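I've put the structures underneath this note.
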Structure 1
């Protein structure tokens, strides 16, 4: 009798595992969006903001997949606006009707790279831990293809620059270990110059030289919304497109 029960348990477990595996759609490509306010998006909502595409969804604050519209993020609901996420997704599905993009928004406006560590609290959340939890939830439905990082404004100072490279290398390694992929593509973005010092960009630009399967996208030519800090809507979308172009190159390289 015990042997029969054991066999039944093993069969049930195998069936449950097989069913769970079937839920993962290999054509559902998931991307984690992390960093601070320019990843979250601070450009004013416009006529394009509520347009939807059946190939693009986002994980809302309650962990549900919903049609992607701006604002994608919810870190600071009163100021969240247009960011690079949807512009990125549109470029990723360009000329490819087979895939679906799932955005996992986890950026926190004003966050320094220091709070992107395990157990670190920031405002009402835990940036790193929340990102891990939400991404693992998303991975129950699809395949994690890469990470987009836009952060640096809070560390764009002599002390921040001094430690930034070490911290970002550790961050990338932690993400890759947590998601079980040592070559998970990671794309960082420069901060906008907007007439101010951008010393952090030298560090961001050097990431691909320090860490394999990473890239950095330029913010050259992009404009702010008038506050000398945040990209306007057109620039946020263009930045997203640049992220996608870089991500496609990394993904293509990983297939060789």
Structure 2
């Protein structure tokens, strides 16, 4: 049985159908790319899995639990982590303190002053930073980091809850080509080592075709294609609605 099973979900906003009867599954140990042009319904679909939006109808099963109706916080505690298109860290805190805060939240610990919390979970935070290649910068304020390093810290924060499923919203947005590949290679490594699943949205086709195990493509709220990189490359409907005539698609292939 797949870790995540999405069945016939739809979402309407007034008379507008944003997602229309979409189904897919995601097993542990796999990266699944959710693709589509602007307005295809990717963000709506993503936010329904995360609990930020409630489907009009359908089912979202995660590790044997129905997620529809659950608050995002409870979904997070079940083992669903998330990173965002715009990385969010506390710039005034050090790298290690940012990860410690996530670990304290996981354990539901509250402290009146940071000084009382500063020694808690430090070793575990350092270990998480080592996994994402940031242990050497543990004492630096997040405000002075390069953007690619901030994204690595955000990934460490997302891993603090030991997620079984990680949702990554445009993980390489704003990054240079080498940074994009480094981050996704790291993500792929973590997926294998932790046997977790990743569902990600992405506009950089070089990243998608290099690292995704499978892809699903939405257009106008409907699922139009699903499969491997080669299947998606050659899918006539994808070329028509996602890549126009196919010329743009060929340029993106060449870039990959």
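Quick one: mean count of other Cβ atoms within 10 Å over residues 31-38 came out at 20.4 when computed from one of 1, 2, so which one is it? Working shown, then result.
On the way: 1: 26.8; 2: 20.4.
Source structure for this number: 2.
1, 2: which one has relative contact order in percent (Cα under 8 Å, 6 or more apart), as calculated, at 23? Of the structures listed, the value fits 1.
Each of 1, 2 could give semi-axes √(5λ) of the Cα gyration tensor in Å, for residues 63-102 alone, but the derived value 23, 12, 6 comes from 1.
The numbers here are math on the coordinates, done by the rules we state, and not lab data. Treat the numbers as computed from the prediction; the structure is a model and nothing was measured. Cβ atoms are built from the backbone, for glycine too; each structure is taken alone.
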